[in-house]
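Pasting the structures in now, so scroll down.
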Structure I
Amino acid sequence: MKHLALLLAIACAASLAAAQPATPGNPFEGASFYVSPEWRTELESAASADPAKAEAVRSLASQPVALWVNSIDAAKNSVPRWLDEARGKLAVLVLYDLPNRDCSAAASAGELGPGDEARYRSEVVDPLAAALRAHAGQRVAVVIEPDSLANLVTNANVEKCAKSDALYRGAIAYAVSTLALPHVSLYLDAGHAGWLGWDPHRAKVAAIFKDVLDRAGGAQKIRGFATNVSGYGVVRGDDGRRLEPSNPCPDELTYVEKLSADLEKVGITGKGFVIDTSRNGRPGARAKSANWCNVTNAGLGERPRAAPAPKVDAYFWIKVPGESDGTSDAKAPGFDATCASEDAMRDAPAAGTFFPAYFLKLVEHANPPVQ
């Protein structure tokens, strides 16, 4: 009987371990990256727009970008195709269709609103999870809901954000719990140094992460966090101090170090980070840190690669370089005044639309240079 009891205990422990998959290692390490046909098509449109720069533009065709799951249609139809095409290469996805998405900016509001939590679960997260389960041999990294939890730290005074607090926490917890599969590495969006670098902000977002991950079943569900998504913060340097002298995090690597310490205080340890370097190559690109839309003087940053610094799983182009942040036409639907700031490029199309003229500026200002 004792022997039987021991066997039952072992079986029970094994079952629990299976239900709580351990966080996989760095998914970028040793991986080849999937490059989508859509990205190559966008590059070709930029090359055609300026034949003098065509060779430089086409040289970027091997650089990967993330694939944005920003609609119900993308979750149901695009993701299975992307995973079929990836065939053993690392596919990097961004889940970005939260109800009341991007609550503090008009330019990138999504298709789902308050009351659509059930649709988010059944029409976005569940189909995405089904596609991932159907490609169990495919290595995948997923960045979860940029510009969501960070808004709960600094924009609680914005009515739409205040009303989104419980919605965001519950919906993201569901996404984490549902997408935590053995071959999938999840990264929660963590804003960036110029947004959450101050001590009180980092402490508050760490507490929010703790709450969301507790609801999701534990911090072991995620691989780590993504910073600077669609941002301009330099990897290392004093550009952030120029913009915000009181900020103790002048760059993304300092932010990673300090945020890691704050996460440890709430029991979230050993996490890796992915830093978006799609357009942070040029210090001094902005007059104000709040200017986030189509910054004219920005440049492509470090090329995607694994393990470039301590605690950093990868530099990666999470934002697709050249895709507009929002229209500069004040009369157009979804116009955000930031897209007409002194730093923003004029004649910009709607958010998510490829903007060849802007992409060519990013290439021109790239650091390291595009050869």
Structure II
Amino acid sequence: MGSEISSLQVTHETVERLSREKILVIGGGPAGLAAAIAARSAGHLVTVVERSLPPIDKACGEGILPAGVSALQQLGVSTLPQYGFPIRGVRFISGSISVDAPFPSGLGLGLRRTQLHELLVERAGQLGIRFEWGVLSETSDRTGFRWIIGADGVGSRTGSEAGLDSVRRDSSRFGFRRHYRIIPWTDYVEVYWGAHNQVYVTPIGADEVGIAVLTRDPRIRLDRALVEFPLLMERLDGAASITAERGGRTISRRLRRVVQGNTVLIGDASGSVDAITGGGLTLAFRQAVALRDCLCCGDVNRYGSIHPEMMRRAALGDRLLLLLDRFPRLRHAVVRTLAAQPTIFGRLLAALDDSHEVA
């Protein structure tokens, strides 16, 4: 894509003009905060409006791919190594067969969603970004803002109001997550494949792991799902659950456009991948870096051109993994093949991470 800020030629007059423009970010989750940090880094005055109070939590696997860690560092969130748990790679387990591979381009990070949110809020505060917590976006005054960035999640009201709710593809599943007090037994994210669901194990601290289940059945809960995986049950035997089970929908969704007039969408508001990819946060942070660079050169419409390619790459992994979810026999054969040729699995991880190209 070639949109690194170092390659942009921005005149002094352009910087002065952009620094007087105001941007309103609707949504204060990780995507919204990353967008706010990106816009402020490009010289804009930024206000974030969010109906919830920090720190904001959400049921998710809580793993950030190496590309996401790199994007956060580009946005100045440089304290990440002091928190969470470094993740070396991914392991697939299907029945008695397992295959794993390290990430080819560095370490990922397992980090509680609330801790990630606190780090992003801290960085935004350092930059002088203005917050309006506990405020409904529809009651917020939008006059005087050059750009409105919608980061208000799937079914974005901001996108709908701008006519950006035309969907190319849409499917959904359900996810549930709980944290356990236990020393991680691996520095890999483990994905246990069952007949009708997947269970993710993400190390997120020196003595803490997150367990999440993804399923098409809204009646499934974590305890019921774990019964299918005796090895994991044995691992967790005696470990205390330290948070209540939290659930939500995970949606795979692509929009036709993400820029209209003075409205720009980012994160899940701009389209999303199923949590099975583990790449939702990474995708949002990469989008924020791309948006920053487009704001720096004064061409936000270019973000609208970059975004579809980013989503297309993410959707390839999304479709592949959901295909394995739908067809257990195919999945078992694929995992068996990957176990016999682990270098192929390494290439799959490289494609899912896509860390060689951040914007």
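When FRET efficiency 1/(1 + (r/R0)^6) of positions 258 and 338 (r between Cβ atoms, R0 = 30 Å, to 0.05) is computed for each of I, II, which one produces 0.30? Mind dumping the intermediate values first?
Working: I: 0.70; II: 0.30.
Value 0.30 for FRET efficiency 1/(1 + (r/R0)^6) of positions 258 and 338 (r between Cβ atoms, R0 = 30 Å, to 0.05) corresponds to II out of I, II.
Ranked by mean count of other Cβ atoms within 10 Å over residues 266-273, which of I, II sits at the highest value?
Working: I: 18.1; II: 28.4.
Top value of mean count of other Cβ atoms within 10 Å over residues 266-273 goes to structure II.
Matching task: 16 is the computed value of relative contact order in percent (Cα under 8 Å, 6 or more apart). Pick the structure from I, II. Mind dumping the intermediate values first?
Working: I: 16; II: 26.
It traces back to I.
The numbers here are math on the coordinates, done by the rules we state, and not lab data. The model shown is predicted, which means the values in this text are computed figures rather than measured ones. Cβ atoms are built from the backbone, for glycine too; each structure is taken alone.
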